[in-house]
Structure I
């Protein structure tokens, strides 16, 4: 399966690959042709001919130049083909990752994906680099054996006596290398995953002083990786001497039998030297092939892991999916149920209708299903049963791109890219002008602080925007959403971790952003909730209350209880 898929990637490059193979074949024939130069050399010595000696040496030099030139251009052509294949695989893998569904990312560790994209791809590149050498050695071996049979089939049979041992050794080591490579790559993926997790959780690690604990965890996995790597090295290093000894045994048997024929007078000295020259030419590729086959087997194991990643499910549209146009922003949840694991329902029959332009606040205890519910609107997840509709169209039946073009999200932790502020805002609409970017920043209350920075809009925000404060990052995220001009807006606790001043600035920005848009607000702070025209109170995956802020307080239910608790907590917070 893996081999056939690699062949599919090779098909567009058949012509240059054939050209490279022909050049490599020419190099192999030139290598075997040394036997002809040896024949001329022996003949010149026998005839005591200076002219013949010059011709023999010139022939050897010409063959050497031809061999190296053909080998260079053939190897370069085959390497180019291999690198283009790797480039295509790498590009397809990255594109595939972009379209993975969120459930796929939930199941796979980021470090494992990164490991396959980097380490496995590196091993594939090493295999590609070994391919021209493998082809050259194989063709030289075939050409040499053919010429040996032509010279003396009896000696060739003697030489081939050790062939079964060599074939068995190559086959055995190939299987061992594939298995050991897979284990080693899995151990590297474990290391990458732990490093990724550690970098993302550095604040928690330091807050709980767990540096030594994390070092110990890493050392355990590092030791496992060391063991797997040494096992792989042991197999690789054992392969070469075993095959080399087998080849040497064959050469010694041949030398003894050939010299016996020379002494007996059944083999001429000229043919002896010619045959022995070709044998030496064949012996080197046999020894080299074991190394090349080892690299190719590692590449095969890496390819299998890469294709396994490429075969993961991606987001897609039904063949009869329709384009969502002229979106007004009406959203309906019809008896929606959802489960992450297929066992426990997180949402248990949610039904609600949201009119265009309505601002809906989702309130409830942690784990009640608020974020899960809004994640169904852009189809990050699909309901287990029931339906989510936008403007009367089931989101499962519309083109995903048209659905998400109508939606913008401002998350609690704004995701900024390691780029300039301008490009982070423009991410909301890639064809926006600088003037439109700045207008969005003004509406988000971000223009003032941006222009005070030394590089203004060209300021690089750093990884995940860490060169900016939390409030500044949030305003950049709001500017990005304003620039997108969505019909449906999702605010996922957008002000929960900000100080009062930043929250006030963002509150003003939200007043600009919410106008005329259907908005879902997940929030705990009442300053944000009070912007809502209706509040849905969730508990244990169900809507237990709905109404305005005043109506829900009068009812004295769960919302009133949450409100009173927050008021008490606010009252007990000391002034700073």
Structure II
């Protein structure tokens, strides 16, 4: 890994500044249980630094959540409800992007990598790290307050790594998950706890690693732990009281449609966790959630049939939780090909006709287009030519299998369980008509052997190993929605491995973290390199952009618990 001494010096100075700044705002607010006097009134809500010591009052309205695309404020994990991760800001362009510099670096106190995307409202950045949440002045990097909660010991699999991908905001309230399945409501002005509810019980293998979605007066969440024998669900809670409004179980119980795939008590351990938050179409009043793989991952004899509703895209009524339609990408999955990825909502022409589409680049190695009004399958294309678990997808949307069934000896399958694509955020730019995502190209020897479920242990039964001579490859890929083909593919050849997502802007920039510890900007149309900054560490998060006082910034979290913020001089 290469380091530039000058850049390290700049970053170190910023880190020192971030760690030395006080927590005066948070301390004052905590004493009174309210914001500091200058910022106490909602009328003070402003992005102007001179009006309120550099910040305003966090007060997210329903109209803010409905804004598409986002501009100054980045109000949700993906920016807006569509999941497009597209910014309408125009200050930073291909012509001046080379002038971007580090404005500040904030160092969180928790061990481990950052996977989260910050939210920025009225000049306040909200950044999760494990079970903790930081409120930061988005202009200076000064800590405003810090809500601290100890990480939980004895968790299983992903939950034991205490990941937190994002929070959600409505009014003066912030909503976040903890690693052990608590939903917290915090006062955005102080970080004080308002209420705390447990949303998963009865199986210690449950966890929470994702982000949340607010629709109207409900905060909607999905569990994690689908690799470990839990029963997946999407659940909604009243934003004011924390009372559960509805719950949709992704594994049908006895007497429900689809339960015939789950003999005996297998429905209680079938997996299907929706561990990445969904998206929302206000006109159709539908929220879209991808579900995870079935349990156990690689051994399917305990779960005959299609294993509903694993590996699905679900369209749910956000008011009631009622299922409107579903589409299953991989029936009876034997290769850990989750569909719990971001469903991106795009209004575009498909074969000459305007359609309301949902676009997903999937772990199974295919890119899909569906009609989001009814779930009708429209199109699929391999992400990489190496994909071999299926020959293709038929006209009804079902895979044409190659019958590569894992056994004790092992079978070579492409892609690996890491997928042809994975959870790092994609983006769609309505100006270029291109859909961008991080693609992976790899193969593995999949093995399987029956294993009993045991609470407190993972339940993969059994795993995968790398074939001799096979190396893992990655690329940033642009898919053209007009031609239904790939426009360009930028191979990532760095020595590290990155899980960074992508974002795009109205000026034609594409931003992402590469495989060599760089934050990168390229021309979104041509993939021409325009700028990069070496952060000296691996990147596991997806970038975002915001503006304060008319000045545009970009922010991204890093592997060592740091948030870097960039802007023009």
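No lab work stands behind these numbers, since they all come straight from the coordinates. If you're wondering where the values come from, they're calculated on a predicted model, not measured in any experiment. Cβ atoms are built from the backbone, for glycine too; each structure is taken alone.
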Ranked by FRET efficiency 1/(1 + (r/R0)^6) of positions 157 and 365 (r between Cβ atoms, R0 = 30 Å, to 0.05), the structure on top of I, II with the greatest value is II
Comparing I, II on distance in nm of label points 7 Å out along Cα→Cβ at positions 245 and 453, the highest sits with I
If Cα extents along the principal axes in Å is calculated for I, II, the one returning 118, 52, 47 is structure I
Percent of Cα pairs over 19 Å apart, for residues 261-348 alone gets 39 when computed on, of labels I, II, structure II
Value 2, 9, 18, 22, 20, 14, 8, 4, 2, 0 of P(r) over Cα pairs in 5 Å bins from 0, in percent, for residues 293-436 alone was derived from the coordinates of, among I, II, structure II
Candidates I, II; helix-only ellipticity at 222 nm (-39500 (n - 2.57) for each DSSP H run of 4 or more, over all residues; to 500) computed = -1500; producing structure is II
